[in-house]
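Take a look at these structures.
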Structure P
Amino acid sequence: MDFKINGRTVSYDGDGEMPLLWYLRDLAGMTGTKFGCGAGLCGACTVHVDGMAVRSCQTWMDDVSGTEITTIEGLGTGDMLHALQIAWAENNVPQCGYCQSGQIMQAASLLADNPNPTDEDIDMAMSGNICRCGTYQRIKKSIRDVADGKIKGGKL
């Protein structure tokens, strides 16, 4: 099967029932996507498949043929970061940082679907992403800062 990861076409001919998460981490070497619970409940493994946020631990390789996958490594690259990545840094969101790539990917999906979300929209969209450090208010502020145009993507 062929699909794209961060704009690059790749082929895979292995086990179709392998989780996308293991392909990304173990075969593609993209370790920004994290393993959290393995049951799709925590959001640490969130990536985009054809622009939609999905839990890569519960997305099988058979399901990604012909799709476009975006990981945290492809959201913003080098010195041209996504606005959310800049907002995360400016608002000191991460503590341990483990869940943050999944948080950012979920937030990016929210803003792509709804560029001007209410606080309730943010709470609803982010409710499936768990932060054990409890940085939820800083996460919400970062999303709000991007939605309100206070922070834009680009160079740090």
Structure Q
Amino acid sequence: MPAHIIYESAPLGSVIRYSDGAAKPPSRFTKKLATWESRNGVGRLVKKEPPRERTTYSSHAHFILHEGDFGKGGVIVVSVRRTWSVESDLRFEIVERPAIGMVRVLQELGDSPELLHLAENRDAAKRWLASNAYSRAYLEEVSADEVGADVIEGRTAA
């Protein structure tokens, strides 16, 4: 599906796969493989930003996928996130949606909320928040209405 459908319909916390449709090159072609990996991957949807119109610039709506954290001994050194415009030429697929009853830990930054953590339940979300101090964080439960809208509108997870 095109990027704008991900922006419009995928809930925060969804796992999204993106691809340019090209076949993965053999590992011996390191440069070609690196280029392919930059246009094919998977990430969790953590933020959706609306379009912006300023006097000096304008930007399309976009979304951010969290692809992973890298570090050692429980200390995150690098967090990999990719920003994709709704005008992207890549193809996107919703691999997994948050389940009913899961709880998002969100923080309001800028014009839209950002997903900090997706927990199995409210108690797990509170424990995570207690050990990861964020000043403007709040909890939001994934509702049956949110998941039910996908069934009614005929969308599927894959």
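Bear in mind these aren't lab numbers, they're just calculated from the coordinates by the rules spelled out. Because the structure is a prediction, the values reported are computed rather than measured. Cβ atoms are built from the backbone, for glycine too; each structure is taken alone.
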Hey, distance in nm of label points 7 Å out along Cα→Cβ at positions 3 and 99 derived from one of P, Q reads 3.2; which structure? Q
Volume of the Cα convex hull per residue in Å³, for residues 91-130 alone, calculated, reads 89; among P, Q the input was structure Q
Which of P, Q yields 8.0 for mean count of other Cβ atoms within 10 Å over residues 51-58, as computed? Q
Re distance in nm of label points 7 Å out along Cα→Cβ at positions 115 and 139: value 2.5 computed from one entry in P, Q; matching entry is structure P
Tell me which of P, Q gives -0.84, -1.36 when you compute log10 I(q)/I(0) by the Debye sum over Cα atoms at q = 0.16, 0.21 Å⁻¹. P
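State the single structure among P, Q that was used to calculate helix-only ellipticity at 222 nm (-39500 (n - 2.57) for each DSSP H run of 4 or more, over all residues; to 500), giving -8500.
Structure P accounts for this read-out.
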Identity of the structure behind 0.7 (criterion: distance in nm of label points 7 Å out along Cα→Cβ at positions 75 and 107, calculated), options P, Q: P
